[in-house]
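These are the structures, in structure tokens.
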Structure P
Amino acid sequence: MKRLSAPLAFAAIFASYASAARAEHAKVELTVTAGDKQVTSYVDQTPPAIGKTPRPVLEVKAGEPIRVQWYFQNVYPNKTLENVVVHFYVAKAEKVGQKDLPDTSGDVELETAFDMDFKPGAKAGARSRFVIDKPGVYMMRVETLQTQSDHEHFSAIDIVVK
């Protein structure tokens with residue numbers, strides 16, 4: 001068996017710790033269906049607040065039923081995520097792909113939130129059905145808050161109501 005030199009051994013150990021430090025703690029998936037159209041958004045992370053991946057877009061007719069299903073899962077194999085807030089909302093946006101989050105302090109189309117501990121592998125989610133009567137652009141987002149991490153995870157979709 002060949003021995004590694006001290007610098008190479010240190011580099012190998014550092015690389016294994018660095019990859020563990022970057023390990024993701026969440027899997028988030030958001031699927032929206034209207035009529036025969038469906039889009040799915042997979043996990044993204046903050047910062048920045050809007051993430052690194054462009055949001056999928058779903059076009060719907062005003063008053064058309066919209067079905068949404070989302071889930072959050074702790075993917076750490078040995079760590080419980082304590083007091084995690086999972087926040088879901090649909091709020092009016094200014095335009096498709098806008099670079100800031102919509103204002104959720106006023107009226108929103110739909111909003112839920114809960115706080116819970118997620119043991120390794122634990123998963124929680126929801127299904128909803130609703131309509132939006134007013135044409136415009138809306139952002140749908142499910143996000144984590146308070147994960148005691150340097151970043152949070154989310155999935156988001158832009159909805160264009162015509």
Structure Q
Amino acid sequence: MPRIKVEVDGVTYEDDVEPRLLLVHYLRDRLGKVGTPIGCDTTNCGACTVLMDGLSVKSCSVLAVQADGRAITTIEGLGIDGQLHPMQQAFHEEHALQCGYCTPGMIMASLDLLRENADPSEDEIREGLEGNLCRCTGYQNIVRAVRRAADDMRGAAKEVTS
């Protein structure tokens with residue numbers, strides 16, 4: 001079995017893994033990162049989205065061996081010292097969830113979107129999240145949450161540079 005070394009939420013892990021083990025199963029079953037849900041196993045829903053070296057990936061489409069040497073961030077790795085990440089806070093404040101199943105993937109995909117475009121329009125947010133499905137909300141509150149987080153994160157960045 002191949003041996004991998006991967007950083008997940010700031011902690012380095014070394015494990016022997018089956019070559020066909022999906023990253024989502026490695027995160028959940030081996031590391032206990034159950035905040036990354038298994039939605040469809042076909043890359044259609046995006047619920048399992050995580051950041052790999054800062055870029056969003058659907059962890060049901062990545063083999064654990066492909067994560068060797070990479071840095072993975074899950075929804076559980078976002079908050080610092082018990083504080084929600086600004087994107088998590090915005091989702092909470094804008095009520096951008098109902099059942100919550102898609103929320104981790106939406107948040108992670110939104111972070112990648114803001115990495116590329118710190119001030120996206122509503123249409124750009126909708127386009128950026130089109131690979132993530134929500135069956136409950138109708139997306140209105142999700143779009144508002146991403147806009148709010150973008151504003152908050154830009155404001156925080158200005159405070160740091162001032």
Structure R
Amino acid sequence: MADSSFDIVNKIDRQEVDNALNQAAKEIGTRYDFKNTGASIEWSGESGIEIKANADERALAILDVFKDKLIKRGISLKTLDEGEPRQSGKEVRISSTMTEGIDQDQAKKVSKLIRDEGPKGVKVQIQGDELRVSSKKRDDLQEIIALVKGADLDFAVQFTNYR
């Protein structure tokens with residue numbers, strides 16, 4: 001029998017992030033505390049998000065609104081790389097990015113975790129920005145998924161191509 005396998009990835013659903021951003025922008029447009037303050041949130045390039053307001057507190061409040069919308073849409077906050085508020089003329093800006101992929105150091109950390117604490121006979125391969133986990137037993141793979149979900153990683157993980 002062939003090995004069963006799955007991939008550990010860090011991908012964001014761009015459409016869901018776009019929906020969260022649009023909902024946050026709509027809420028900012030209608031909320032009383034943001035009226036006539038020049039507050040806005042918008043895309044900046046492919047995966048960047050630009051927040052503008054006339055004060056630090058307002059910019060951070062916009063960031064909180066955006067985070068709430070991401071949570072409601074099921075997107076992990078670990079994918080949001082927040083920037084610090086910076087003064088730009090009369091307005092305050094926060095530049096944030098949505099991160100995707102698992103870098104080499106993180107992949108090695110997850111691979112070591114699986115080898116050390118996972119069941120024997122499980123193979124882990126690093127393939128670019130994702131990990132392929134394979135085993136002869138599907139129960140071992142279920143155990144690995146539970147192990148990785150329970151680990152306190154500093155990036156979001158999803159499990160795909162389970163076969």
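Hey, relative contact order in percent (Cα under 8 Å, 6 or more apart) derived from one of P, Q, R reads 34; which structure? Corresponding structure: R.
Structures P, Q, R were shown, and helix-only ellipticity at 222 nm (-39500 (n - 2.57) for each DSSP H run of 4 or more, over all residues; to 500) at -10000 was computed from Q. Quick check: 19, 37, 27, 14, 3, 0 is what I get for P(r) over Cα pairs in 10 Å bins from 0, in percent, for residues 60-115 alone, calculated from one of P, Q, R. Which structure matches? Here the read-out was taken from R.
Values in this text are rule-based calculations from the coordinates and carry no lab data. The structure presented is a predicted model; accordingly, all values stated were derived computationally and were not measured.
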